[in-house]
Structures are given as C-alpha cells and as structure tokens.
Structure 1
Amino acid sequence: METKGRTPAVSLGASVREVFSFFFFLGRRTGKTRVFFLVGMIPVGIAVLVRILMAGRADDLAAVFSEILMVFFVTFYIVILSLFYGTSIVAEELEGRTLSYLTSRPLSKTGIFLGKYAAYTSLIFVMVTASLFLSYFIMNSHRLREAALYGAFLRYAGVLGLGILAYTAFFAFLGTFLKRAILVGLMFGFGWENVIQYFPGSTQKFSLVHYLKSLLPRQPSAGGKLAILLFRLEPSSPATAIISLVVVAAVFVALGCWVFRTKEYLFEE
C-alpha cells in the first residue's frame, strides 16, 4: 500500500546520474571554471613560445615538455583544481544555504556526494586534458606521423586523470568536516606534497605526487634524466603506483560519503 503525498526514493545509481548531469553542466558556466580554464592556457602559451624559440632544436622539445610543462600539470594545475572543486562539494551548499533543499529531494546523500564528485572530477579532467592536448601537440607538431607520440599523450592523460581522482577524493573528504578545508588543503598540496617528494627512501611514498611521477614516461634530457620532476625520485613499480592511487581515491570517497551521510550540518549566521 502506497502512502499518498510521499515521493518515492530514487535509487543510488539514479541519484548519482541526476546529480552528475546537473552539476557538470552547471559547473561549466561558473566564473571559477572560466578562471581555471584561462589558467590552463598558460602551458599552451609557453608551448607556442618555446616552439618558436627552439624551431631549429626539435630533438630537445620532448625533454622541455617533460621538464617544464609537466611540472605545471603535476605539481600545480591538477592540485589547485582538485582542491577548489573537491572542497566545494559540501562547502558551496553550506555557503549558498542550498544543502537543505538538495537533501530534501528524493536523492540519497551518498548519491549526492558521489554525483558531485563525479561531476567535478570529469570537469577537471576536461580542462586538464584540453590544456595538455594543445600544449603537447604544439610542442610535438613536427612528430605528428609518429604513432608513439599518441601513446605517450594517452599515458600523460591517464596519469593526470589518476591524480585528479586521488586529489579530489582527499580534498572532498576534508571538505565534509573541516570549515577551513581549503587552507588545510593548501598546506597539504603545496607544502607536504612539495617537500616530502624529495625525501630519500620510502618516506617519499607518503605523497600522492610520488606515484604520479612513477608513472610518467621517461624522456631523455641533457643530463639523461628529468632534472626537475624526477629529481631524487625512487620510483614505485607502475602496478604499485596505479593501485595506490586507486585505493587512495576509493578510500577517501568512501570516507567522504560516510561523513556526509552521518554528519548534521548547521548553517552559520
């Protein structure tokens, strides 16, 4: 017997799909997305400039891309995007006082969190991949007939995608229970991650960037190695790196769902 006037609950999968579609298309039109998209054009501009200045030194372009532009993507761009979008999964609903409206709909709270996480990681990946695509193929426009070029691009994109999943999951988890999650995230992303990666031995494995760098394609440079990104790197195996990043993403997404589902959020006056 059905109760009149009561809206039936939506399944988890349907909740995720509905929330994903709404926030992905909404996120594309925000001022924050426009600003970060423009920031992503920085490596494209650098690629154009380097391509002009190094027109007669095509053999060095691959090393320049790895040593300069990938530093931007790995240590800055995916971190800052994941930080601002991840922490906003809950924070923007509290600041806009829309959380009660969102949770009053027949959507599961787990579905809301997962849907927004999926929407924002997808949005970040689109911005990062667009910037990577343009800068990479501008730098390698003289090698477009080489099949290996496209395999390397897919590997770069895959590494950055794993980083987005892991960083966004961690920052989203922080945002479920910290009022100033973005400050803690800044200290982690640009403090801890930038320092611990250069520690010798197994200590550097306590950073996400270590596993990302372990997966990057090796490119020859003047010194025979990547002078910046892989400095003092003692890489983990590709399998270990992939599993570690996937586990980090899964664990913090699960923790974020649990906190969001059980915590009672109060609006500040």
Structure 2
Amino acid sequence: MSPAPDISLGEVAASLVLVGLAAAVSLWRRVELEGDLGVAVLRSFLQLTAVGYVIQAIFDSDSLWLVAALLAVMVAFGTFTARRRARAVPGGLVPIALALASAAVVTLGLVLLLGVFEAKPRFLVPVGGMVIGNSMTAAAVALNRLADEVRADAGRIEATLALGATARQAATGLVTRSLRSGMIPLVDSTKTTGVVFFPGTMVGMLIAGAEPFDAVRLQLILLWTLLGSVALAALIAVSLGYRGFFTPAHQLRELPSPA
C-alpha cells in the first residue's frame, strides 16, 4: 500500500472552485441557493474539523469508553434530526431513539462477534458513524411514509377498526409499505454499486493507495453491514411508531393538518 496522501489546506481551498461553480449555476438559473451553499460550506468545514480533532483524541487514547460516548452523542443528534423530519408521527421520538440505538448496538456487536473488525476505535468510530447515519435516514423516510399512508388511508383504517380490528391489524399494510420505503434507497444503491457509482469508502481507500481488491472487500463488508442496520432501524421505527396514531382503545387519533 502506498503512503496515505498528505492533503494541505491549500488543496482543500482549491476545491472551493467547484462550490463556486454550483453558486454560479444557482445565480444563472435564479435558484436562490447561494446563501445555503455558503452556509453548507462553512458548517461542513467547522463541523468536520471539530470532529477530526475529537476522533484524533479518541484514536490517541485508544479508549472504547470514549468510542461509546461518541456513538451515544451521534445517536442523540440523529434522533432529533430524524424527529424533525418525521414531525407528523405522534410520539415519534422514542421509536426513533430505540431504532438508532438498537441498530448501532446490534450491528456493531455482530461485526465484532463475527471477527469482521477488531474492537478498536479506528474501526468502531467510522463504521458506527455510517451505521447511525444510514439508520437515521431510513427511520425518517419510513416514518414519513407511515404518516402519509395513515393520512391518505384514514377512512379505511377507521372502517376497519369499527369492524373490530385492532390497531395492529388495521396498520399492517401501512407498516409494510413504510418499511419498504425506508429500505429501498440503500437497496437500490447497493444494486448499482460498481456500475453506476463507486461508494465513498472504496474511493477513499483507492486514493489512499490501497489495492483495488482490498478496497472492494471492505466496501462489500460495509454495504452488507449497512443493509442489516437499515432494515433493523426501519423495522423498529415503524413497528413502534404506528402506535402513536392510535389510542389505547384502538381508535385512530385526530390527525394534525399537514405542514
């Protein structure tokens, strides 16, 4: 393996030319995203730089307790982010938190138990971050779809409940379709990996000088790991989240007007 590339701040700054291109397109077509682009660039620089220092400190300490603390913070931020995206789901905070925490614990526990990765910060931090980030997206998408399904199908749900069905029975089809929506994006991207696009981990390893087959094998491990974590997170989120739409007496709650 070749030595890792030494990236200077000058090289990072040079890449802003592409951001300038995006801003120029926004100005030309009057998309009005120039301000958002500026905020995105500034926030990404500050956030990633801060995270870089945190990760370096964790790597230097080699402490698994610090890894656990960092992953817990990621779960917390991911939970509140996903909650904002799924505001239409009553009481959605707890299902999302349980979904992300369970996905992180079960996924990382399995890869360690199976010997896929060693129990070291250098492996657990990036893999845990990918698991939590993808699980957050899947949970938010699935719960958003669930809210849309309940709102669109409220009449049928109430008729089913009136005939004696339980909330679980009335929501079965909705939960299935919502779960599918949460999983489909990663499933589709996994299908096209290597044909339509190269994933970030593989690209990063190749740029860093890794052998192509080593990069491919690591990417496969991560993709398949993420498939499991996303499925688990989406399943927990919708299986618990649908209950917020019903009362303990198995009645459909009054739905808020769409934002």
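Structural remarks
- Origin of the value 16.2, where mean count of other Cβ atoms within 10 Å over residues 11-18 was derived from one of 1, 2: 1
- Which of 1, 2 yields 5.7 [distance in nm of label points 7 Å out along Cα→Cβ at positions 35 and 115, calculated]: 2
- Parent structure of the calculated result -20500, given that helix-only ellipticity at 222 nm (-39500 (n - 2.57) for each DSSP H run of 4 or more, over all residues; to 500) is the read-out and 1, 2 the choices: 1
- For mean count of other Cβ atoms within 10 Å over residues 43-50, the highest value in the series 1, 2 is held by structure 1.
- Among 1, 2, structure where P(r) over Cα pairs in 5 Å bins from 0, in percent as derived comes to 1, 6, 12, 16, 17, 14, 12, 9, 6, 4, 2, 1, 1, 0, 0, 0: 1
Just so you know, all these numbers are worked out from the coordinates, no wet-lab data involved. All values reported here derive from a predicted model rather than from experimental measurement. Cβ atoms are built from the backbone, for glycine too; each structure is taken alone.
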